[in-house]
Structure 1
Amino acid sequence: MERLSAIYASALFDLALQNNAVDDYIAQAKFLHETLSNEEVERMLDNPQITTKQKHVFFNTVFGGKLHKDLLSFLFLVTEKNREKFLLPALTALISNIERHNKIVKAKVLSAAPYDNTQAESLRAMLSLKLKKTVELELKVDPNLIGGPYIFADGYHIDWTIKKRLHDLSANLKEGCSA
């Protein structure tokens with residue numbers, strides 16, 4: 001499934017580049033992904049009693065005028081070939097391809113307390129500077145952390161939690177005592 005999804009995503013990415021519409025494609029792919037992730041829509045697409053024509057009418061009704069013609073054609077092609085299960089993985093891969101192309105990185109941040117807008121923007125700017133990429137934050141609260149953030153971005157793990165700092169301090173003290 002991954003291979004065919006990657007092929008679809010690659011073809012759509014090439015079209016986005018050819019049409020000089022990368023930013024439009026990513027926004028529309030995110031909109032599509034969100035819409036097609038709805039349980040009712042997924043059930044409708046997986047339902048063998050709903051014809052390809054009915055699915056095309058649905059796509060035209062919901063997405064007509066809102067999507068680039070290539071993305072709408074992609075929806076038609078996938079349903080004509082009964083490959084609806086490839087839609088979401090292909091859109092996910094397309095979004096990843098465009099984000100990689102645009103040097104956009106998602107940073108997942110766990111913290112004990114929620115960040116306010118100023119703190120989040122400061123963290124985002126610092127990470128963007130360090131990684132030399134545009135950073136989009138995904139902030140989550142985990143009260144078990146006690147304090148300090150845990151950050152995963154672009155393959156890097158940064159653990160600034162109090163638990164980690166206490167662990168490091170303890171290790172340093174033990175090392176200092178044995179020297």
Structure 2
Amino acid sequence: MNYYGAKELAAAFRTVRKNTIVIAEEIGEEHYGFRPAPATRTVAETLIHIAITPRVPHQIHAVDHVTDLATFNFWEFFGGLMVIEKKPHTKEHILALLNEEGERFAGWLDTLNDEFLGEIVVMPAVMGSQKSRFEMLLGPKEHEMHHRAQLMVVERLLGITPHMTRRMEARLAEMQSAKAAS
């Protein structure tokens with residue numbers, strides 16, 4: 001019996017994307033060109049990267065139905081995505097891209113069944129032996145959370161307290177207030 005399947009994958013991905021979008025909305029467009037250190041992505045490039053990276057697992061699993069990753073040309077596929085990342089985009093366009101691409105990927109995840117998620121994909125020798133599609137499809141959410149954490153540090157550098165921190169602080173204040181009242 002599986003307690004975590006396609007519906008849960010899709011819901012978790014939507015939650016992560018929703019939080020990324022809040023960060024994208026809170027950072028002013030005037031800061032979208034901010035680069036926290038040399039040789040790093042700007043805020044805009046990071047958000048575009050987050051938005052379009054799920055195209056990779058979608059291509060691997062939905063379009064090509066790859067069973068051996070050694071047969072997938074990552075550099076060719078990533079090359080096209082990197083071109084998109086480097087193009088100038090408005091904040092409005094980036095927010096639309098985050099919404100549209102996120103829902104497209106989550107909508108596809110919603111359609112998967114346990115048989116598909118259980119299929120095994122052979123990994124290149126440098127990465128190990130094999131993984132299930134399920135394990136591989138946890139990756140896009142984890143990848144986004146990694147970059148979202150970077151953006152939360154950027155928010156701090158820009159003088160913005162991240163929304164998740166504000167929520168936690170509000171809950172703690174409520175708990176302290178309730179304790180003091182009792």
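Computed from the coordinates by the stated procedures, all read-outs in this text should not be read as laboratory data. Every value quoted in this text rests on a predicted model; they were computed, and no experiment measured them. Cβ atoms are built from the backbone, for glycine too; each structure is taken alone.
Quick check for you: by distance in nm of label points 7 Å out along Cα→Cβ at positions 27 and 43, which of 1, 2 is greatest?
Going through 1, 2 one by one, distance in nm of label points 7 Å out along Cα→Cβ at positions 27 and 43 peaks for structure 1.
With relative contact order in percent (Cα under 8 Å, 6 or more apart) as the yardstick, tell me which of 1, 2 scores highest.
Top value of relative contact order in percent (Cα under 8 Å, 6 or more apart) goes to structure 2.
Which one of 1, 2 has volume of the Cα convex hull per residue in Å³, as calculated from the coordinates, equal to 180?
Value 180 for volume of the Cα convex hull per residue in Å³ corresponds to 1 out of 1, 2.
Out of 1, 2, which one gives 13.1 for mean count of other Cβ atoms within 10 Å over residues 83-90 as computed from the coordinates?
Answer by label: 2.
Going by FRET efficiency 1/(1 + (r/R0)^6) of positions 3 and 91 (r between Cβ atoms, R0 = 41 Å, to 0.05), which of structures 1, 2 comes out largest?
1
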